[in-house]
Structure P
Amino acid sequence: MDKKTHKSLVLFSGGLDSTVCLYYTRGISKVVEAISFDYSQRHNIELKKAKQITQELKIPHTIVKIQTGVFQNSSLVDKSLKVRKNQVQKTNIPNTYVPARNLLFLSFALAIAESKNFNTIVLGVNALDYSGYPDCRSEFIHAFEKVIELGTKTGVQGKKIQILTPLISMTKKEIILLGKKLNVPFNKTHSCYSPVRGRPCGECDSCILRKKGFKEAGLLDE
């Protein structure tokens, strides 16, 4: 991978994983930009974190507004549904799953990447320590790369836009240790699905996985 010609667009939520991805991408790409999405998520504090981090790094940052109501039947957008607490498992898909979210996000990112002649889209999905989301698996990523190949001008001309998922096979512990090595400001990231007055609930899947990761890494989350 030639850093001199590498141009990357990072899907950036302001969470722990995507922030590690953002810092990682700065080391492999000459040009780095970030894209976030406002989809009326109950944890929209993550957008403030994303804006703060990208401003400090002087990385161009776009926030795309998804019309309210596009995503439904998910506890992340419907406050009448309760976020699952204290029961991380992979045997079923939790109600924090947002229908086709990564598919839509990647489509927006692809449009921007192709328009700007970027050759890489970076996504912080993880297939090990995750909550059972089907759009966080390598099978989905490979399928979308095939879509790029068949459905874009860039693809049919034989050029390539790669989807890079550097964290997909890592445990949360390994992600945190990588972030530590990259000097990621963990205290400026947000992971909680159901924050209370801006503070993590400590009980949702994301909070539990984050706590577990820091404990196994032997680090304090501060």
Structure Q
Amino acid sequence: MAFDGNGARLRAHLALPPSGVGPGIVLVPDVRGLSDHYRDVARRFAAEGFVTLAIDLYSREGAPDLADMDAILRWMAALSDARVLGDLTAAARHLRERPECRGGVGITGFCMGGQYALLAACTDAMLRACVSWYGMLRYTHPTPHRPRSPLDAAPQLACPYLGLFGEDDALVPLADVDELRARLTRAGKRFVIRTFAGCGHAFFNDTRPDAYRPAAAAEAFRLAIGFLHEHLDAQ
């Protein structure tokens, strides 16, 4: 499917719950974009009662060819946070306007998508919940394209937040997770942060045998579903 927003025709995958209606979730994929894996993840959230819109952040240029970690980091450094956050705001607005959406709209994202999910929750006051899966938190070298890291934005968090992290994640060190916890606490925000022992980055991704940790993935999904229903279901 596609919809108009943020100056472009944005592509997405829409997954509906068995009832056909429910609260809404914008799902933000990782740096490689809207793959079959994230279409499947959208279906899993839909099966739990959520109208789930998995956004294609590369609707304009197409998915990048990322051969290695250096290419991934260069690509992420060149992305415009303002553009991505504008697309996410447009996606949330589109969900709110859909007749199937009953209740609040939240956001969830994985890896780079988790980074942007948290940034969106600090900039879009209409979002009612955020679940971030091992999203990167610190910008080592801020640029005009990436002026404010999730850690910098954290005091402006505008909705309840659940952060899910692996304790052995080389991309999101526990020191950054602890700093996020401290900043949210000082700002008086509503949040839960859960770390999983023996898990590195992408522990939910069952298409990556090197990273996938089934027990932790199942527990994290259970926590995410409960958290989203708590904050998004119509009262």
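No value in this document is a laboratory result; all are computed from the given coordinates. What you see is a predicted model, and the numbers here were worked out from it, not measured in a lab. Cβ atoms are built from the backbone, for glycine too; each structure is taken alone.
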For distance in nm of label points 7 Å out along Cα→Cβ at positions 108 and 140, which of P, Q scores largest?
-> Q
Matching 1.5 (distance in nm of label points 7 Å out along Cα→Cβ at positions 116 and 132, computed) against labels P, Q points to structure Q
At a computed 0.15 (FRET efficiency 1/(1 + (r/R0)^6) of positions 148 and 204 (r between Cβ atoms, R0 = 25 Å, to 0.05)), which of P, Q = P
For structures P, Q, which has the highest computed value of volume of the Cα convex hull per residue in Å³, for residues 60-123 alone?
-> P
One of P, Q was used to calculate log10 I(q)/I(0) by the Debye sum over Cα atoms at q = 0.12, 0.17, 0.18, 0.19 Å⁻¹, for residues 84-187 alone, yielding -0.50, -0.90, -0.97, -1.03; that structure is P
For which of the structures P, Q does the calculation of distance in nm of label points 7 Å out along Cα→Cβ at positions 20 and 36 return 2.0?
-> P
Have a look at P, Q and say which one yields 18 for relative contact order in percent (Cα under 8 Å, 6 or more apart), as calculated.
-> Q
